[in-house]
1. Assign the value 3.5, calculated as distance in nm of label points 7 Å out along Cα→Cβ at positions 24 and 112, to the correct structure from P, Q.
2. If you rank structures P, Q by relative contact order in percent (Cα under 8 Å, 6 or more apart), which sits at the top with the largest value?
3. When mean projected area of the Cα convex hull in nm², for residues 8-79 alone is calculated, the result is 6.1; to which of the structures P, Q does this value belong?
4. If helix-only ellipticity at 222 nm (-39500 (n - 2.57) for each DSSP H run of 4 or more, over all residues; to 500) is computed to be -23500, which of P, Q is the source?
5. Out of P, Q, which one gives 23.5 for mean count of other Cβ atoms within 10 Å over residues 72-79 as computed from the coordinates?
6. Which of P, Q yields 42, 34, 33 for Cα extents along the principal axes in Å, as computed?
7. Kindly point out which one of P, Q the value 2.2 was derived from, the read-out being distance in nm of label points 7 Å out along Cα→Cβ at positions 48 and 88.
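No value in this document is a laboratory result; all are computed from the given coordinates. Every value quoted in this text rests on a predicted model; they were computed, and no experiment measured them. Cβ atoms are built from the backbone, for glycine too; each structure is taken alone.
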Structure P
Amino acid sequence: MILRELTPLDKKSYEKYYNSWKNEEIILKNTDLKIYDSFEDMVEKLSLSKMNKINLLVPNTTLFLFHKSEILGAVNIRFRLNEDLEKHGGHINFGVTPNARGNGYSRFMTRYALDYLETLGVDKVLLNADIENAPSIKTILTHNSVEIEPLQEGERKIRRFWINRH
């Protein structure tokens, strides 16, 4: 398994990944092909997001979990937070395709993201999860997280956690 950025050569793998979500909403919104002009446009914009060269809230990177040529999931790592991400997104957002869940891939991606952020000098990492998303909460809790006050957004309740690396 390897976590890496998409390249233009990954189009077939991405299409299979995209279609694997079927009727579910894709967890990582920035990997939803519907918001781009094309697959190639998405690859380019995801690459530019690291340097914040496109109109984004904060610099970030999106890595895809590959097993051979199959994409099993993705993780978005935000290098810093703004006011909106402190409430709604956190530093790390991850998703595993429906057919690959229950195999520890979200833990693997979260651990990688935590290490990645540590290399950037981010020692205190915020993660958020919808109160009904038990698998994500379980993943977050495996990383010695401390729960803070939840947020209520209309009918949606979000649990929030800090992970201190030092």
Structure Q
Amino acid sequence: MWVFALFFVLVWLGAKRLRPHTTSLARVWTVPAIFIVWGLSGLAAHNGAPLQIAAHWLLGALVGAALGAWSLSPERLQFDHRNRLVRQPGSALPLLRNLAIFFGHYALQVFAATHPQMRDSAMGWDLYVSGFSAGFFIGWAIRFVLGLRRAPQTDLLVGVA
């Protein structure tokens, strides 16, 4: 049941990003937190040789981190440091990213459940998806924080009122 609730939350949050909007700095971290926790929980859920599991997860995380850092253009963001607000441009990328990662996990979990003889293989691929999702948002977060620190002060309360 929680899977469907998560799906609707991710769609709702991704759809909100289709248009430019101003939001609190704390709220910006909602989706990254969901995917980082989900990615780390995917690491913890696997049985087997810990070093091998960690290596596969880390490979997915490195690819994800590179894409996450590349996907964000901090210069397109506006920051109101005083009021802790962020203005983000509209984009379909957050919605598509949310759905791709969600369906990657979902499809592999369903496949593993319906094809028990292939469970280990499916869960091996899910390990890469878990690493990728956590890595993507870690890379994104690093680039976001660096952009936040360098950004000039903008008064976004004027645009909200």
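1. The value was obtained from structure Q.
2. The structure with the largest value is Q.
3. The read-out comes from structure Q.
4. Q
5. Label of the originating structure: P.
6. P
7. Comparing all candidates, it corresponds to P.
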